[in-house]
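The next part holds the structures, each set out as structure tokens.
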Structure P
Amino acid sequence: MTEPTPDHIDGADMPLPPAIYPLICVGGGYFLNKYLPLGAPEFLTGDAALKDKLAAAALLAALLLFAWAIRTLRAHKTTLLPHKAVATLVTSGPFNYSRNPIYLGFNLLLLAMFFSTLNLWLAILAPLNIGLLQYYVILPEEKHLAESFQSAYHDYQSRVRRWL
């Protein structure tokens, strides 16, 4: 009987999958809110309809961004998994506006959760999510893409911002 081969890394070398970092922030936000609750801004507590509309808008924006990015990656027949080698450099669709639309979507989800629950810690931890993603995911991805696509990737970096 042979041992199963591990899922090797031939793409960006990162310690955890990208979706783990927003989950860490969500868990941290709910933990902090339980033991150190913060009051939500008054303009949101006084108008339930406003907070619900903001939550729906952020959620819808995140879902549309995810769908557009995934559809674009699949159309180019490249991987969605950053630890796998990419087949092509994708610069169209949402990648024409942000080099990291999926990670931007993760932050929109955090904001949607904040607006729906008024857990201020979720909004406070959103910049932490950006920092974790940038250091542990985006920088290794950028290194991999620069090695794989060289001048084409450097040209893309000069035209399109990392986030927005």
Structure Q
Amino acid sequence: MELTKIALGGGCHWCTEAVFQTLIGVENVKQGWISSTEKNTAFSEAVIVHFNIEKIDLKTLIEIHLLTHKSTSNHSMRTKYRSAIYYFSHQQKEKSLQIIAKLQGKFKEKIITKVIEFKGFKPSTAAFQNYYQSNPSKPFCKKYINPKLKFILSEYSEYSKQIPDKVLP
């Protein structure tokens, strides 16, 4: 099994963590805060996704990422919730940029997601790790995470792990 990793930031890291934990081929998701370089040194909510490239490819991960957060809208909280793909190698950077360019046609608005270098990681406290698995009935999970998981089950079922019945009404 060949594992690789990519880091992704979008909205709340609870949501991002839950989305990627449901995907076949994703072996581990580390939730926390990620920083980059230059203008992006502030830590922002994000996850590191360790995945098996034989089961799920980078294009699929990026596509799901772009479709499960506000990847086309700027807002006042973009420092805390940076829309980003954090790369670990120059090759991963180039491939991510190519994928975004190809996926742009699926979006009405311009994708604002940045492809930036991974620099640092601070994990969330233990109380917030695996947030959805620990709190599926909380109002936040029902309102924000369940619709994303239903979307994956509907549009990417071939990559979806079995989702517990409690997710679907």
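A short reminder: the numbers here are calculations on the coordinates, not readings from a lab. Quick caveat: nothing in here was measured; it's all calculated off a predicted structure. Cβ atoms are built from the backbone, for glycine too; each structure is taken alone.
Given a computed value of 23, 18, 17 for semi-axes √(5λ) of the Cα gyration tensor in Å, which structure among P, Q does it belong to?
Only structure Q yields this read-out.
Identify the structure, out of P, Q, from whose coordinates FRET efficiency 1/(1 + (r/R0)^6) of positions 13 and 53 (r between Cβ atoms, R0 = 25 Å, to 0.05) was calculated to give 0.60.
Only structure Q yields this read-out.
Give the label, chosen from P, Q, of the structure having the highest value of FRET efficiency 1/(1 + (r/R0)^6) of positions 85 and 149 (r between Cβ atoms, R0 = 25 Å, to 0.05).
Numbers: P: 1.00; Q: 0.75.
Looking at the calculated values, the largest one is P.
Quick check for you: by distance in nm of label points 7 Å out along Cα→Cβ at positions 69 and 101, which of P, Q is greatest?
On the way: P: 0.9; Q: 2.4.
Largest calculated value belongs to Q.
A value of -8000 was computed for helix-only ellipticity at 222 nm (-39500 (n - 2.57) for each DSSP H run of 4 or more, over all residues; to 500); which of P, Q is the source structure?
For helix-only ellipticity at 222 nm (-39500 (n - 2.57) for each DSSP H run of 4 or more, over all residues; to 500), the value -8000 is produced by structure Q.
Comparing P, Q, where is FRET efficiency 1/(1 + (r/R0)^6) of positions 37 and 125 (r between Cβ atoms, R0 = 25 Å, to 0.05) highest?
Comparing P, Q, the top value of FRET efficiency 1/(1 + (r/R0)^6) of positions 37 and 125 (r between Cβ atoms, R0 = 25 Å, to 0.05) belongs to P.
I have 36 for relative contact order in percent (Cα under 8 Å, 6 or more apart), calculated from one of the structures P, Q. Which structure is it?
Computed on structure P.
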